[in-house]
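Computed from the coordinates by the stated procedures, all read-outs in this text should not be read as laboratory data. The structure displayed is predicted, hence computed values, not measured ones. Cβ atoms are built from the backbone, for glycine too; each structure is taken alone.
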Structure 1
Amino acid sequence: MSHFASIRSFRRTIDVSDDGLLPPEGFRQRGPAVSGTRLLLIRHGESYANARGVAGGPRGDGGLTDLGRRQANALAERLAMSGELDEATALYTSTLPRAQQTSEILRSSLPSHLSLVVEHDLCELSVGEGDGLTWAEFAARFPAVNWDDNPTQRCAPGGESLIEFYERCRVIIAELCDRHPNSLIVAVAHGGVIEQALKMAQGLSAATRLGPRIEHCSMTEIEFRSKKHRVLRYNDLSPLPKRG
C-alpha cells in the first residue's frame with residue numbers, strides 16, 4: 001500500500017461512523033460518535049471582581065457574589081436532575097477562589113468518587129501587578145495593550161501576554177487529556193481559558209482573538225481526539241429560577 005493510500009485508509013478508520021444514516025464524509029454536517037477525550041469546561045459563577053470591575057487575580061478575586069452562588073446552584077440542580085456528567089472520571093478547578101467555590105457547589109451533583117484536584121495552570125490570564133486594581137486604575141498605570149498588533153506584549157509587569165497565556169492553556173489541556181484518555185473530564189475554569197481551548201479545537205493560532213461570549217456557569221465541551229478536535233457544545237447555560 002502506498003504512503004498516501006495508507007493515510008486515506010487511516011482517515012476512513014477514524015472518521016467514518018458506524019451510523020449508516022450519516023452522509024458521506026465530504027459533505028457530512030455532523031461527525032461520527034464521540035470516541036476521544038471530552039473536556040467539559042465550566043466557567044465560574046459571577047465573582048466580586050466581575051461585579052466591581054476589578055482585575056481579578058488572587059488578590060482581587062473576592063470569591064462568588066450572591067448571584068454567582070445562585071448561578072452555581074442552578075447548574076448543580078440541573079446536573080443532579082439530568083445526570084449528564086455522571087460519566088465524568090476527573091474533576092479539576094483553578095486555584096482562584098471564584099472557581100474553587102463554584103466547584104464546591106457543583107461537587108454534590110457529580111459522581112461521589114471524584115476528588116477535586118486544584119490546577120494552577122487552569123487560572124485566568126495573569127494580570128501581575130495589576131491584581132486588585134479597577135480596570136480604570138489598570139489602564140492609567142500600565143501601557144496600553146493591543147494584542148491585535150503585538151500578542152507577545154505582557155499586560156502588566158509580572159503578568160502574561162496572549163501568547164504566554166495560550167501556551168500555558170495548551171500545555172495543561174494536553175496534560176489533562178493524556179492523564180484521562182477517552183474519558184469525560186470536568187474542569188471549572190475561566191472565560192479566557194475556555195477561549196484558548198476553543199482556539200485549539202478550531203486549529204487557530206495562539207495570536208488569534210475570538211472574543212466569544214461565555215456566560216457565568218456555562219458549559220463548553222470539546223472532544224480531543226488525536227489531531228482532530230470538535231466542539232460538542234458551547235456556552236450551554238442553565239437559567240436561574242425567578243426570585244420569590
Structure 2
Amino acid sequence: MNDLTIYDKYANAWWDGSVKWLRTLHAMVPARLAYFDRYVDDWHGKEVLDLGCGGGFMAEALAQRGASVVGVDPAEDAILAAQRHAASMGLLITYSRGTAERIPLEDDSVDIVVSVDVLEHVADLEASLNEIKRVLRPGGFFIFDTINRNPLASFIVITLAERVIGLLPRGTHDASMFIRPKELKIALRDRGFDEIEFKGLGPVGLNRKLDFVFGQIPLTTIQYLGKARLK
C-alpha cells in the first residue's frame with residue numbers, strides 16, 4: 001500500500017518510546033551512522049540534507065555531530081514533532097515540508113544528502129534522484145538505505161514484519177516499490193555519481209525491551225546501505 005499517513009498519525013508519539021515501530025526506527029540510527037561515518041571524517045561545518053526526516057531521529061543525530069542540518073519531509077505533523085523536540089534539545093535544525101520529487105532547496109546547496117527508509121516510498125524515484133543530484137554540490141555524497149526487491153525481502157518486510165509480528169504498521173510498504181541494487185547503481189551512474197557502494201543492513205541482536213539492534217551484515221538481500229559521490 002505504501003501508506004505514508006502513518007508518519008502523521010504517530011507524530012505525537014515519535015520521541016516517547018511508546019510505539020514499537022518508532023523505537024525500531026530510532027534503534028537503526030547507530031548502525032546507519034556507523035556506516036555513514038566511514039565516508040564523513042568530520043561532520044562539523046557540513047551542510048546536510050536529511051531527506052525524508054520524519055520526526056527527526058537522524059537529523060538530531062547529525063546535528064549532534066556538528067552538521068548544519070536541514071530536514072525535509074511531506075508529513076506536516078511529523079515535521080512539527082521534529083521542530084518541538086529539536087527546540088527542547090537546544091538543537092538548531094531547519095525543518096521544511098517537501099517531497100523528494102521537489103526538494104525546497106537551491107541548486108548545489110548541500111555537501112551531503114542523507115536519506116534513510118525513504119527511496120522505497122517515493123512516488124517517482126527518477127525525479128527524486130534528479131533532485132538529489134540538483135541540490136548536491138560536486139564531490140558531495142549521497143548516503144542512504146533502502147529495501148531490495150525480491151520475494152524474500154517482500155516476505156520478511158511485508159508478510160512477517162507487517163502482518164505477523166507487527167513490527168511495522170500494516171500497509172507501510174508496497175513491494176513493487178522496493179529497489180534492486182543493480183537498478184539503483186545504473187540510475188546513479190546515469191546521473192553522474194561514482195564510488196557507488198552497497199552494504200547489507202539488518203538485525204544483529206535484541207535489547208532489553210526485546211527490540212532489534214541493527215548493524216551491518218554481509219548480505220544485501222533484504223535491506224541495504226549505500227553511498228555514492230557526485231562527480
Structure 3
Amino acid sequence: MAELREEQRGRARWLTIDRPAQRNALTFGLLGDLRASLARADADAAVRAIALTAEGEKAFCAGADLSGGSIAGQDAPRAYAALLVDLSKLGKPVVAVVNGSVLGGGMGLLAACDLAIAAQDARFGTPEVDLGLFPYMALAPLTRLIGRRAALDLMFTARKIDAAEARSIGLVNRVVPRAELAAQADALLETLAAKSPTALRLGRRAFYATQDLPYEQQLEALCAQLSLNARTEDAAEGVAAFLEKRKPDFKGR
C-alpha cells in the first residue's frame with residue numbers, strides 16, 4: 001500500500017499522507033516519497049499550487065514513527081531535514097490542510113509550508129520533552145514562523161494547543177469548521193493558482209533565501225529580485241491588463 005497519494009484537482013496537486021492507523025507518522029521511506037512528489041509537482045507546468053494533507057480525521061502528522069526502530073541514527077533525521085530544505089526551495093506555494101492533530105516532527109512539516117488552513121478541532125504540540133527528547137529538527141522552521149518565546153513555550157512545556165491558539169500565534173492562517181475544510185482549502189488553492197506563477201516562484205524563493213540576511217543585505221538582494229521579476233512576460237501582462245481594465249492571462253514566463 002502506498003503511504004502517499006498524489007491527486008491533481010484542477011490546478012492544484014494534492015499530496016495526502018496515507019497512514020491513518022499510525023496517525024500519519026513519518027517513516028524514512030515516506031520522507032523520500034514526499035521529497036519525490038514535491039519535486040514532481042514543482043516541475044509540472046499544470047501545477048500552480050500544492051496541498052499537503054493526510055488521511056482521516058484524527059491526525060495530520062504525529063511526527064516520527066517511533067515503532068520503526070532507533071531514532072538515534074542519522075538517516076531519518078537527515079532525510080527529514082532534507083525535506084524541510086526542499087520545501088524552502090520550491091517554486092510553488094504549499095498549503096498545509098490540517099485535518100487533525102499535529103505533533104512533534106509534524107509541527108516542523110506544518111511550519112515549513114507557506115500557508116495553513118486547519119479544522120476547528122485540530123490540536124498542536126511538541127511532546128518530545130516528555131519522552132526525554134527535544135524537537136531539534138522542527139525547531140528551525142518553528143522558531144522562524146512563530147518566534148522564539150511561542151516556540152520555546154510549546155517545546156519546554158509539551159502542552160497541546162487548540163486551533164484558535166495556533167492561529168493566534170501564527171502557526172496557521174485560517175481555522176474553519178471540519179465540514180468546510182476541503183471546500184475552503186480548494187478555494188484558497190484556486191486563489192493561488194490564479195496568480196502569476198512567475199511572481200510566486202521568484203517571490204517565494206526570494207522570501208526563503210533572504211529571510212536570515214542582515215537588513216541591508218536583504219534589501220539589496222530583494223532589489224535585484226524585483227529587477228528580475230519586472231522583466232518577465234507575466235509582469236508585462238499584469239501591467240497591461242491593469243491599464244486595460246481586464247483580467248490578466250498569466251503564462252508563467
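Compare mean count of other Cβ atoms within 10 Å over residues 146-153 across structures 1, 2, 3 and report the one with the greatest value.
Values: 1: 12.2; 2: 18.0; 3: 15.1.
Looking at the calculated values, the largest one is 2.
Matching task: 26 is the computed value of relative contact order in percent (Cα under 8 Å, 6 or more apart). Pick the structure from 1, 2, 3. List each step's numbers first, then the result.
Details: 1: 26; 2: 21; 3: 16.
Clearly, the read-out refers to 1.
Which one of 1, 2, 3 has helix-only ellipticity at 222 nm (-39500 (n - 2.57) for each DSSP H run of 4 or more, over all residues; to 500), as calculated from the coordinates, equal to -14500? Comparing all candidates, it corresponds to 3.
So if we calculate volume of the Cα convex hull per residue in Å³ for every structure here (1, 2, 3), which label has the highest result? Present the calculation step by step, with values, prior to reporting the outcome.
Details: 1: 158; 2: 113; 3: 138.
Looking at the calculated values, the largest one is 1.
For the read-out distance in nm of label points 7 Å out along Cα→Cβ at positions 138 and 154, a value of 0.7 was computed from one structure; give its label from 1, 2, 3. Only one of 1, 2, 3 returns 0.7 for distance in nm of label points 7 Å out along Cα→Cβ at positions 138 and 154, namely 3.
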